[in-house]
Each structure stands twice: as structure tokens, then as C-alpha cells.
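Taken together, the values in this text are just the output of simple stated rules run on the coordinates, not laboratory data. Keep in mind that this is a model prediction, so the values were computed, not measured. Cβ atoms are built from the backbone, for glycine too; each structure is taken alone.
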Structure I
Amino acid sequence: MTITHPSFGTLDDDRVIIFDTTLRDGEQSPGFSMNLQEKIRMAEALTELGVDVMEAGFPIASPGDFEAVQVIAQTIGQRDDSPVICGLARSGREDITRAGEAVRAAKRKRIHSFLATSALHMKYKLRMEPEEVLQAVHDAVTLARDFTDDVEWSAEDGTRSDPDFLCRCVETAIKAGATTINIPDTVGYAVPEDMARIFTMLRERVPGAEKVIFSTHNHNDLGLAVANSLAAIKAGVRQIECTINGIGERAGNASLEEAVMAIRTRNDAVPFKNRVDTTKILRASKMLSTITGFDVQPNKAIVGRNAFAHEAGIHQDGVLKNASTYEIMTPESIGWAKNSLVLGKHSGRAAFRDRLDQLGYKVGQNQLNDAFRRFKDLADRKKVVFDEDIVALVDDEVMRDHERIRFVSLDLHAGSKHPAKAVLELEIDGNSRSATASGNGPVDATFNAIQEIFPHTANLVLFSVGAVTEGTDAQAKTTVRLEENGKMVDGQGADADTIVASARAYIHALNKLLVKRERTEPAALSA
């Protein structure tokens, strides 16, 4: 069955639209807030990846959210290769108007409005009767159509809604002009059989269902988000809502990389196609990890560092003889390099820039200069420099652009006989400040010095150290989690010196906390 859509024209029967909500639902995760520059970097990566729709944020959530969506619409949204730029809105007039203003400049734009439809949500959260909900659905979609022809409507907690009432809500949204209908599994309750049943029912029972695109948005509370998404596609859905690394509320959303690679790898069982350039997946995954401060677990499907590792002897023997014995996809298909050994201390600026281009980085001249300086310093201290080292180094440098607090230098005195002492210099809003502090070890002394230079009430709730590559000369990659008044942020730092990496991570977290302080979360945000 062919569908004509205002943003995509006539869609082939086997086309699946990839709707990425990393910048909206993903950012709702505790500690995952991004500032404007980080959102723009991530939006650039998603555009290169080839997603069809980018939910850039929830414009009414805060002035910062509005600005991020608006800037993305005004810049990326003006390009010929831009995804549809989408803003989320609840059903109220103010929400929808704000979303419409935020996405206005984009060549292709969408407003995504949602309202709960389950009896549980209507009674306890909305305090609305069914007829009131139906009227609100009609009014929201009608108003959204004043801003764009591309309107998506979502039935929050749709998988736990009464089937008859859900059909009435979907019919109301279609009659009001919605072009995409999304049925979210908001709390991750459904199993694949539920998804198949619900979407089959809607397509068979709702008048006008043949004119719209059905969408699936699955949370991963039971670990079934991707399985549920694939079941929905097989039941006639043509849009998957997902996030890079599967980030999102609670246990997260359907993972973009898992859904896309499942379609590619098992096209015999899931015979559909999409526009994603899978060789850009790893780059997007690593960028998000750096920005948010959350690494994926080693055994994460597709993008975990062990996803293509083989330790068992029988596996190694098979892979050496024929990789397909134990690999159902190639590492190169998602962006892993065949040879990660690259540059050394004698390499010049041109070679360094060329390698950055190969790794997918586009940096300005000032960022290149700073990154090259740190690379040369690393090459002097490290026996060999791998791609992973360069990625960690450049991400660490680029993600600090536009930060209010910046690391300058650190001098340490530590040992087993006397308390550790740290002499630290930072820049605060461009002004140099320094402090000397002692502590129970070099990390404690360094963090105490940061506290002295920039007093704050945040509590350190997590500190972890890992290595970027193997060997005693490997760069350290540290994570610091801070909590203040219920708001939690993670920061990351990388350096050949573990204590310097720790300082950078703490400062990164502080900068993110400053952004978090300026944001106010709206009531009843979900989907």
C-alpha cells in the first residue's frame, strides 16, 4: 500500500522512516543534559547518519530547549539533506505555538503532539474524561496544522489503552489532519505479540488509516524495545522512533543502531529498507558517549567494544579462517576501522587533519590547533597512538568549547609519607584563577582545589577510571557524576595523566551542571 506524505512524498511499501529522538527523549535521562553547542554537534552527526526525522527537543521546556530547536531549524534545517526537524508539544495551545515557532525556519518541519489515552493516565494524571481527551486531540492537531502540514500525534501509554477508545482517538487525530500516528509503549510493558495485535487492529478498524504513517516508540524496561519495533514494522508500521545507544527515560528507548542493523542483517526476515548510512553509526555512538559522559557497556550490541571481540580459542580459530563463522556483520559496516594504528610524534599537522577527516571530525582552526597540540604532547609520552586515542583526545577537546570553566594546568605532589597537594589553575569566564589544596590522595586534593576556585554545593556520587587502549602508557578516561538538588550530571575527561583526566571530568560535569541549573522541566513530559 503506497502512502503519500507531506514531507516524504510517495513512500515505497518497504521504506521505513527512522525518527531519532536522541535530542529529546534521550536527553530526558538523568545526567544526559546537553548544552546548545553539544546539541548542534549531535544534530550534525545525526544528519550525516541519514536519519529521516530529528526530534530536536521540547521547545516549551526551557528557553535553552527552544533556542536549540530553533537554531537547528535555522541551520541544519535549511539544507537540502536535512532531516525533518521536529519539536515536541503537549496538547495545550502554548506548547504547540512554541513548537511551531521553534521549527518555523526549517524547510521540512514537524510538530509532534501527544496526550495520554490509557484509563490510568486519564484518571490520575490528566484528570480528564474520555470525551475531553478526544476534544483535546482534535484541538491540538488542528492548531498544529496552522504551522505545518506534517503533524504527528501520539497516544501516550497507548499500549495500555482500551482498544475501542484508542481507535476513537486515532480516528479523531486523522480527521483533524495528523499525517503520522504514533502508539508509544511508554512504560515498556508490551511484548512483540501486543505490538502486532495493536497495529493490525488500528489499520483494520480506523477509517482513514490507509492515508497515514503509523509509528512505533518503544521503551526498554523489559529489554524488548527493538523486538517490539520490528514486530510493529511487520504489522504495517513504517516509522521507528529510536535513539543512539538506546538512551532515554528509565531503561531507555529502542536503540537506533540495533534496529537498523537488524533490518540490514536479517533482511530476509524483516524485508525493509531505510536511509541510514551504517558506516556512520559508531562515530555517532562515540560522540554521544563523550557529550553525555555515559559510555556504553562493553557487551552492548553493535557498538560495544566487545561486539566484535573474540576471546575463546575456538572462536578465534574460526574467525581467522572465515570471519562469518562468528560474525554476522562486518565491523567496517558500522564504522570500525580495519587498522587503528595511525600517527606518531613525527606526524605533521596535515597528516593529523587528514586522519581527523577519516574519523569523521570537522573541527575549526582553533580547535584543530588545540587538538594538535595535545596530540603532540600525547605522542611524546605514549609509545604508539591509536585511533581510539585520537578520538578520546579530540572529543575531550571539542566538547569543552564554549564552557565557562576551563582547565589550564595542574601540579601535584603526592606519595605515601605526606598528604597530597594539588596546585590548580582554571579559567572562569575567561579569568584565570588558581588554588592550592591538600587531600587524601591526589584526586581528592585536585577536587578540593576545584571546590576552592569554584565553590559549589554539588555532591560527588560517582568517580570511575578506565583506559582508552591497552598498556601502562594508555590514556585514562575518567567519569565524574555530580548531584545537586536532585539534578544529576556526568562529565568525562581524557588524558595520559589520570589525575589531569579526573580534573577535566570534574570540570566537564560542573559545566553541565551550570546548564542544568538554567533549565526547568515541564510537567507531565513523557511519550
Structure II
Amino acid sequence: MQDLVRIFDTTLRDGEQSPGATMTSTEKLDVARALARLRVDVIEAGFPAASPDDLAAVRAIAEQVGCAPAPGSGLTEPPIICGLARAAKGDIDKAWEAVSAAKRPRIHTFLATSELHMLHKLRMSRAEVLARVTEMVAYARSLCADVEFSPEDAGRSDPAFLYEVLEAAIKSGATTLNIPDTVGYTTPAEFGALIAGIKANVPGIENAIISVHCHDDLGLATANTLAGIAAGARQAEVTINGIGERAGNSSLEEVVMALHTRAPLFAVGTRIDTTQLTRLSKLVSSVTGMAVQANKAVVGANAFAHESGIHQDGLLKHQATYEIMKPETVGASHTALVLGKHSGRAALAVRLTALGYTLDNAAVDRVFARFKTVADRRKHITDADLEALVQDGLPEIGEAYALDALHVGCGTMGMPTATVRLRSKEGDIRVQASVGTGPVDAAYKAVDAIVDARASLLEYSVRSVTEGIDALGHVTVRVRDQRGRVFHGSGADPDIIVASVQAYLRALNRITATLQTQGDRDAAHAV
């Protein structure tokens, strides 16, 4: 369909490569299910050769998300589940092992084609690169009917050589050709011309879909992606909130809403259910610990906020005077207050299902216990509160310690103190008291004395989930271990000190789990 742009989401692969944004397998599954409900066409679930854990996570997504349409999506087919692989048999074998259970599997393999990468990274000649692409794409096609090939650093490659490589990939069986601006170097005019040149000069290009994958190093990722689509690309590789390597990728919500809002200009569309964009943005922000800036397009807190009197006056007279899209179109409409302390477990379970969560009985029990605790302090619980409670209640893989009790003392008199009681996964209880410059500092020092993670705090942020003095506090922290790796943790509670300790403890638990499993993901940087 020439009027359809396929949305290829790489939040779980390229997005997860953001420093400190590593997700657990459970979190990856939650995001994958949400992406399926969003109706993305392709989910790039990971880089299976990076680690056994990544392979297992991609396989789980293939089995649990890639075998049937998402409930309530209205689609008759599940999304394509894709695994990334370098142009090497070992990588391709692991990718196939991971995605083969899906109803619609895809192998995505890549090799650099720019002179800079071939000379300094690959140490390969043009002839060697051409031969490797021919061999490895054919090998991938022998395993899987759907093969995508990416010439890494295409934006800085010699066009004539790029055409030659792409022709070889098509002849070897590639069904999608992805053109990455790997380092965010090109401008929209240049990138659009690159796509137009490929359409005009690559024999057999009519038998493949042209895809675009743009990075945001110069703040041009979305503009370049749209320029590529205008020039004939029919797949866009994007991430939720634009997360990814360095400055990130082209943002899914920006590309989708640009095509939606300017439909007469682009004359193409997507299958995306735009009403889920805001909710998915919040989910990804929560599980990665990467906050969305307030002025972020489409999903930022200020995207539909108006303070100027002139703007307010115009909006009161006609919404379109200062808003080019309606808030409800992206799921940003105000949430109704629907649950309270008298609500039962069944009502909560129904509401969680309506919000798109698929939880087993044990998970619902955990959320319900937290829900009743919060509901005793608040008159009503909003959908935003429920989403925070669900994320806060997800079990951590390899959780070494959990918060059992906390007591703090602070104020203008005396020294801030904190007493922390933690419970290990073996059931042991440890108690520690500490003094700090404030209650959070004192509590963190007490946790440090129990959990020997030897980490340094890089970032601490706190915000309210909803409005009001009794709102849930949501805390996000980022810490660095002794090897320089960055980990995140988050917590939600009406008491921000409790939320702070939960967030810090989860970050330290991630460090501990990584040290125990040595599940390092030091694979080569991908497209």
C-alpha cells in the first residue's frame, strides 16, 4: 500500500541503548504489549547476540506478543517481531532463534558502508563489504522470509557504492532496505535527496520497502524522517519519546502526528491508534527512568498548556486558534476520577484491563494492596495514579533487598536522621540508622550501609503524578557503579521519602543483579 507508512518501533533495541535505560524482561514485555495495542507494524525487540538475557527477552516477546493480535487493537495480525544482527552468521543464528516463534518474524542485519566506518572500524575494502552483504543477507533469507538490511552510516556513504550494496542486498533476498542516518549528520534536503536517489538508481528497488532510521544529534531526526517519507520511504524507524543512542532517535509520536495532522501534505497515513500515545510515553518514561521534558512535542506536560492571555482568549473563542491537534487525539484529555477506598479488587482488575494492562492474579494482588494503602489517604484514585502503582508494583528480577520499614526525623531542630529496615530475598532483616544533610540523604546513607553496591548518585528528581497536595510522589534516580555503568530506579508513594528510598533501592538492586549475572551488553553499537 503506497499510502501506508509502516511504523517500525525500536524502543526496545535502540531506545534501550540509552545509558541507564536498560529494562528488565518484565518491563520489556509490558512495553511490547503496549506497542502492539498502539498498532505498530514492527517491534524491534532487541539485539539477541548482545547477551543471553536479551535473547531470552526477544524470544518471550515473540512468543507472547508476536503470535496473536493484541486484544482490543482491532487488527487481524500480530505485529512483526524483529531481532537485530550484525552481518555475521553467529548473530543471525541468535536473531532467528529469538524471533522464530513469532507468527511474523523478521531478521534485521546491518553492515557499515561509509568510507570512515569501512576504513577505521571494519578494516574492510568495498569488495569485502559487498561480498559480506551478499553472503549474510542470503543466509538470513535462508532462515526467514522477511529480511531487512541496513547500510550503517548511509548518510555519509558514497551514493554510487551505496546503490551497489543495496542492489546486492535485494538480489540476496532483502525485503526491506533501511537507510540510517546513523550519526544524525544529514539535513532534510540531503536526506530526502538520498532517498530519491535510491528510488531512481537501485535496480529492483520496486521489490523492497525503503525504510528510514534517523538520529537526533543535530535535532533533525524527525525532519529527516519526514523528508525521507516525502521522497518515497514507506517505513519509519522510531522510538517512544525519541530515546536512543546519544541524542536519541526520531520520535514515534512526532512522526505519527505530523503525518496525521498534515495528511493533505504527505498524502500517507499509519495504522497507529494515536489516543494511546500519551499513556505509552509515560510507560516508557517510567520503565527507563528517562523523564520527558515539559515542552516535548505531542506528549510533553506543556504540549497543550496555555498561559498567555492572548492564547487563552483565542482558545476560548476557537480551539484551533492555538492548537493544531486536540489533546484527546493523543490521549492527553483529563482523566476521570473513578475509584476510591471502597472499590474492590474486581473493579480494580477491570479498570487495569481497560487501561491495557495484562496482569496475573499475583500482580493484581500486589497492585490492589498498594491501591488500598493509597486510597485510605486519598478520596479518589485517577488512572494516572493507577499507572504509577502498576509500575511501582512490578517485581524486580534479582531483587536483592526490599524496603520493609522506614522512619525519618528532620526539621529546623536537630540533625536529620533515618532508620531503614530492609528485607533480603532470603528473608533476612537488616536495620541501619544514619544521619545526613536531609531526610533523603540520611535514608540513602542507611541503605548504602546495608547494600554494598558502591554506587554514586548522579541524578535525583521528584514530581507529582497528579494535581493536589495529596498526590502520589514519583521519584526517579540515576546512579553510576564502579565500572561507570549507569542504572536507574523509580518509586511512587504519597510519602516522597518512601518513594525516594524505593527508587534508590531499585537502582542498587539492578547493579547487584548485573554483578551477579555478569549480563553485560557490550555489543557493538548498531545503526
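Quick notes on this one:
- When FRET efficiency 1/(1 + (r/R0)^6) of positions 48 and 168 (r between Cβ atoms, R0 = 25 Å, to 0.05) is computed for each of I, II, the one that comes out at 0.05 is I.
- For 2.9 (distance in nm of label points 7 Å out along Cα→Cβ at positions 16 and 440, calculated) the corresponding structure among I, II: II
- Comparing distance in nm of label points 7 Å out along Cα→Cβ at positions 152 and 464 across structures I, II, the highest value is found for II.
- Taking mean count of other Cβ atoms within 10 Å over residues 240-247 as the criterion, the largest value within structures I, II is that of I.
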